[in-house]
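In the part that follows, the structures are each spelled out as structure tokens.
Where a number appears in this text, it was derived from the coordinates with a stated rule and is not lab data. Model, not experiment: these values are computed from the prediction. Cβ atoms are built from the backbone, for glycine too; each structure is taken alone.
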Structure 1
Amino acid sequence: MRGFPQNIRNGNNFIVINSELRFPVFSYFMNRPINNNIIKNFQLIAFGDIGTAWTGWNPYSPSNSLFNTYITDGNLNISVTEMRNPIVGGFGFGLRTKILGYFIRGDMAWGVEDGKISKKPRFYLSFNLDF
């Protein structure tokens, strides 16, 4: 989930929705063919993500590992149960282009957890194929 450290939610089940609005800057404004692959594939994007991962039958199940924390200190074992919203989201903007046949993606994202937006954005740099 963009906007969070890796593995913000984990489990053997998951659901995620990603949406991107892409704007091909140079392709849109130039009225002639573009021979340069970097310029031809350059895009500005805005995105939003929402999703969760969980263990058990549903994300709100008491067996979800998100709700349980175990603290051990010597002979003392403490189990803390804290109900939190298992669904997290993220939003932000980014750049896309193609260099030497590879897609390069740079994203700046803010996470949303329990209705609070993170103060510091996270930057992601990816070298992969388009989804």
Structure 2
Amino acid sequence: MKPGRRWSDEQIERIISYQLRFGVLLSALLVMVGGVVYLAREADRVPHYRVFRGEPPELRTVGGIIHRALAFDGRGIIELGLLVLIATPVIRVAFSVVAFALEGDYLYVGITLIVLAVLTFSLAGGRF
């Protein structure tokens, strides 16, 4: 974009559509790879459905999920794919703040910042 030139609505919509498409495809790819790795390593294990066991503690934090995914653990990769899926609309909203600011639409900047704050608050578990 040239200096002093505003972004068109079509350019912004195109970038946002690419962001959303990329996020969903990356998420699907990660979940699929994680599923293949998980099944390849755990295919011979028989699940016990009578006892509920939640996720291990290391898969309950973002750092733990990234650590397990980098260790090429199937469940960690699947969880990372789900995190990417959750992060995709948040990134879209954050980009919208920047795009509206560059366009000079400060009312929409304010509204979008409120939406981003609500998303961040809810993703943080309703506490800061």
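The table for this structure:
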quantity	calculated
FRET efficiency 1/(1 + (r/R0)^6) of positions 41 and 57 (r between Cβ atoms, R0 = 35 Å, to 0.05) from the coordinates reads 0.95; which among 1, 2	2
helix-only ellipticity at 222 nm (-39500 (n - 2.57) for each DSSP H run of 4 or more, over all residues; to 500) derived as -1000 - corresponding label from 1, 2	1
Structure responsible for 5.4, with distance in nm of label points 7 Å out along Cα→Cβ at positions 33 and 65 calculated and labels 1, 2 on offer	1
Entry that produces 1.39 once Rg/Rh (Cα atoms, Kirkwood Rh), for residues 25-96 alone is calculated, selected from 1, 2	1
